[in-house]
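Next up: the structures, one after another.
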Structure P
Amino acid sequence: MAELGQTSDPTALVPGSLDSIDSAIAQWKKRAATADQASTSLNALPAPVGWSGAGADGFARHRKNAAARWERLSHAFTSAASALDEYRTALRAAQKRAGRAIDLWEEARQETAAALAPRSGTIAPIVTADPGAALRTQAKQVLADARSSVSRTASSAAAAIRAAADEPDLSAKAWDVLSDASLTPREALDALAGVSGDELARLLKARPDLAGLLQQADPHDVAPWWKSLDAPQRDALIHAAPAVIGNLEGVAYGDRDTANRIDLANQLAAAEAALTKAQEPLPWWALFGGAGVVDAHNQDVADAQAQVDALKNILGAAKTPKGGEGHYLISLTDDRPPLAAVAVGDLDTADSVTYAVPGMGTTTAGMRGWTDAAAAIQAQQSAVDPGHSHAVVAWIGYETPPIPGQGGLDVLDTKKAEAGAVKLEAALGGFTASRGSSPASLNVVAHSYGTTTASIALTAAGTHVDSFVSVGSAGLPSSIDSASDIHADAVYAGQARNVIPGLEDGQGDQWAWTGRDFGNHPVNPVDPSFGAHTFGTDSGTGGTAVTDHGTHTDGGSGYLDPGTESLNNVALATTGQGDHVSAYVPKGLTPLQQGLVDGATSGPYY
């Protein structure tokens, strides 16, 4: 296929013959008419004279089945003709736009040439910026849009033609699904359950929209449907639509892990290809665009690299450590950066499941770190409750706000928490549906801004957990001013001493209080008026004291670091042993804070 600057023929840039397509459309319409006539004739065919009883009944059944077969063929051939007609329209429009791109390219060439051409009696001018650059960019975009449009339509047409060509190999049940454009999500589940594994793969290629329809299904419908499928059916769906099955609430988590690993490999390959493309040097003429062009190119490279890094971090987090608890990739999106969740432990069988919800500044670029935190919770739960199996989900399923000073002050608002709460609510509901008649204890542990997000999710109708544990809370919305507002059997909260950022780092939690005091989520869950069961994080008993807002520090004094008082209490609270947590003992002001208070109340000294 030619590129701009190599041809003046639009059909060389967007290949395709309108006449050939017209001929193909006519052929498919003729086949459809023939099949329709055959179906009509068979339906009108009477039983042979003298036939009665079983023979007549058998003839009638055979005639009906044969007529239905021809009718399905007619529908398939008609669909192929319609798809080709849409493709013809798109191709004609795309070739017209390609002609426009050629014109723009020629205008750009002329402007560049004019700028470089010597004028009478002078030497060649010195050109600092290519005047044709903008037109060339516009021409490329016009052509790219034209090719993209026709490519999408071509894919749909190809799918319809493949379906028509393959139809004789599909069962009547498969064809019923293929030809029904008005299926509801529930009907789609039932319809797909009746199609064999071999046919499912071809069916989803011909009707990729069916996979999207599954995403709208109720998890309580999905769970029994998935269990009813045989292994070939599940395998076909996983490989034909991994991005859908991997995130479909109600599907068994082991199968979601398989699907998401396929999708992760696909995404990583695409991201690495995009990075290679982004790293290509700019053409010489682009340099005339000044520093802005170079900066934009560098940003494209940085963005592409960040996507690759995030996907690789997810891949590393999903790898089960040698001798460790199994890791399962239970959700993955194609966002930039992607969102994901890694379970430490088997969610399909665990007696107790905990979702760990992170706070500000947490993205999948740090998936390993949050998964390590989940693993620490899981290990401590197993230590304090060895009689039960435990699984903990490192859930980075929402876009967290950045740390103040590193990208804005979104952490002071609840917008990202509200959006994340919807996703967390869906994840918790999906787990409940998936386990069905074999429920498990369900808990939520949240840190920092994650407590804001989780608290909103746990006030939604129909959402309920056994325990909600808040550590280092950035504050809950004013509408959630009591532990009784949260749909949990037990509500716990732990908070290290408030310290001043930058001046008292390493002495306590330097960030949580800023979210409560300066944001629109002021409720502190450790306040006695809130009514939570508070526990110690820096009391000096039951483990290392927390000295930072983070969940992990190099010195091992984060809220979820192994050996801390905080982690041990989190494990006790999420295993039904809340009566054994250490007491919360407020430490009061630090010497620096007391000095500041004294100075403010006593006034200046002269």
Structure Q
Amino acid sequence: MGSHPQPSRAALEPFATLDPAALAGLPASSPLTVRSAALSAQYLYLGTGGGKLLLFTLDTPSPTFLRILPIGPTRPVSAILPLPSVARVLILADGLLLLADPLLSRPVRRLGSLRNVAAVAARAPEASDHTSCSLAVSVGKKLLLVDLTLHEADELEVQTRDISLVEGVKALAWAGDAVFVGTASGYSLFTTTSQAQGAEIFTLPESSRLPRVKPLSGGEEVMLLVDNVGVVVDRSGHPVGSSFVFNSAPECIAEVFPYIVVAGDSKVDVYRRRNGAHLQTIPHAKAGPGVLIVASDDTRTGGELVVIATAYKVFCYHKVLAVEQIKALLRRKSYGEAISLLQEFEADGEISKDMISFVHAQLGFLMFFDLRFEDAVNHFLLSETMQPAEIFPFIMRDPNHWSDLVPRKRYWGLHAPPKPLEEVIDDGLVTLQQALFLKKAGVDTVVDEDFLSNPPSRADLLELAIRNIIRYLCSCREKSLSSPEMEGVDTLLMYLYRALHLVDDMEKLASCQNSCIVEELESLLDDSGHLRTLAFLYGSKGMCSKALGIWRILARNYSTGLWKDRASLSETDSPESSVDKMSGEEIAAIEASKILQASSDQDLVLEHLGWVFASC
């Protein structure tokens, strides 16, 4: 997870900037410095170096200041832990543990008689546990377990017991029944179900920075920091996946799924949780004392907000919606990045199945107008919601028999409305010419470099487009479609086969069960000389008299030499596909005999029986 390409998209975007002192109405003579921050649902808590706790609500477009609660002028607030299951907020201030109500409406109270607390961590609440929570507390050489239970009348029961003896604790994190402990010498794991000696995970080099631990995935995993490397372990302390390699040593870490947000070196970096890819850098000049702080709602895995706090300012960010990130990449025609991002969001469950289909269709249309027909159809085929009729305007100009079937979708409005293939290609070639001119002038373009270096011909593009639309329509034939849709698919498929002189495919489609509309095709096939195809089509539709009439004409033309025998032509000379050595006259008679055998019309049988026997 150590690859950090240049950030190309925004995973987080700002929506508000707070000046805590000004919002709280504090005079300029009483400066306020932010030392800690925490999010819980819509509430933002800020702890100051002057012993104050501030509460804001972030559930409106404009965050609102609610209340300020003095703790003590000599007690800087170093940590804030919201405990929603017991309706409390835990504060670590000057080595003391204090409790406040969530709305800061009452004075703080001491939690027991603990002093010189070095670190504290709260266990992630179980889904079924709404009235209790547990804390791990480091005091002196002791590691303590503190259980809090909420009773009626807002009474809080507190029970404390020793877990183990451990000296020099700098950081704590909780995952399941395990407490992860960071000291200057390394990381170890203690279980809260027994008083056994802690299990060492790994030691730290003497030159390492102070240890930092961060629970991830709602307490399922923990990140252990070694300078700028983040090692992710499970509840048993075993490594999970690859390590994160950050751009600088983190001063603070937050998680807002599916991202890891890291503050350090006067900037905030955003990484993808699953693979450690670096996505975004947010520069923030650190003004005043203290470190750059990032905070999210650690009690929920579905949080949307992140706050970045300097000493005097707080910047509020929310996640950019998955579809907005993809849309931004598509606007820039960064198709490869958009596809990768779509796959990542799909793997993380951040995007719905219908939206995945929507994006594939949108990608397909964009690529189609960029003359990347094969890629376009690949994406059309990946879309489960795209309708075959959306392709019809590329094949037949409006108005036509199927115009009313075409859905008026515009997707994200990133591509032009569908139009006949020839126009798509002509417009695309003009765009290529313009891009080539701009490139020679030293101007960057978003046009595919392969196209610029080796521009395709119009004829090649037209054939490529038709072949790929054929591929799409053939796939659509296997779907459950309405009768009008199926008629459009089969009829237009015949149009495309004829455009490329794919006679074998034409005859195969015409002779099998199909939904072709005869009235749309008979003039086309007759005028182009594809009489065998027309005969097969008549036969498949039960129009026996017309089919037999064509087979009779074909047999006579072959026998009189008006047409060359298909069997005597080489494959390159044949106007249609090669056949066995049987003569064209014999083939016509055999096809006619099949119709006669299935017919119950005695007059029709008598009319054609003679020439059929004569030709066999």
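All of the numbers you see were taken from the coordinates with simple rules; none came from a lab. For clarity, every value in this text was computed on a predicted model and none was experimentally measured. Cβ atoms are built from the backbone, for glycine too; each structure is taken alone.
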Output the label of whichever structure in P, Q has the greatest value of Cα Rg over 2.2 N^0.38 Å.
Q
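When helix-only ellipticity at 222 nm (-39500 (n - 2.57) for each DSSP H run of 4 or more, over all residues; to 500) is calculated, the result is -10000; to which of the structures P, Q does this value belong?
This figure was derived from Q.
Can you spot which of P, Q the value 0.75 was calculated from, given it is FRET efficiency 1/(1 + (r/R0)^6) of positions 344 and 368 (r between Cβ atoms, R0 = 30 Å, to 0.05)?
Q
Taking 2.8 as the value of distance in nm of label points 7 Å out along Cα→Cβ at positions 264 and 488 derived from one of the structures shown (P, Q), identify that structure.
Details: P: 2.8; Q: 5.6.
Among P, Q, the structure yielding 2.8 for distance in nm of label points 7 Å out along Cα→Cβ at positions 264 and 488 is P.
Out of P, Q, choose the structure whose coordinates give FRET efficiency 1/(1 + (r/R0)^6) of positions 432 and 552 (r between Cβ atoms, R0 = 30 Å, to 0.05) equal to 0.50 when calculated.
Numbers: P: 0.50; Q: 0.05.
Value 0.50 for FRET efficiency 1/(1 + (r/R0)^6) of positions 432 and 552 (r between Cβ atoms, R0 = 30 Å, to 0.05) corresponds to P out of P, Q.
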For distance in nm of label points 7 Å out along Cα→Cβ at positions 160 and 416, structure among P, Q ranking highest is Q
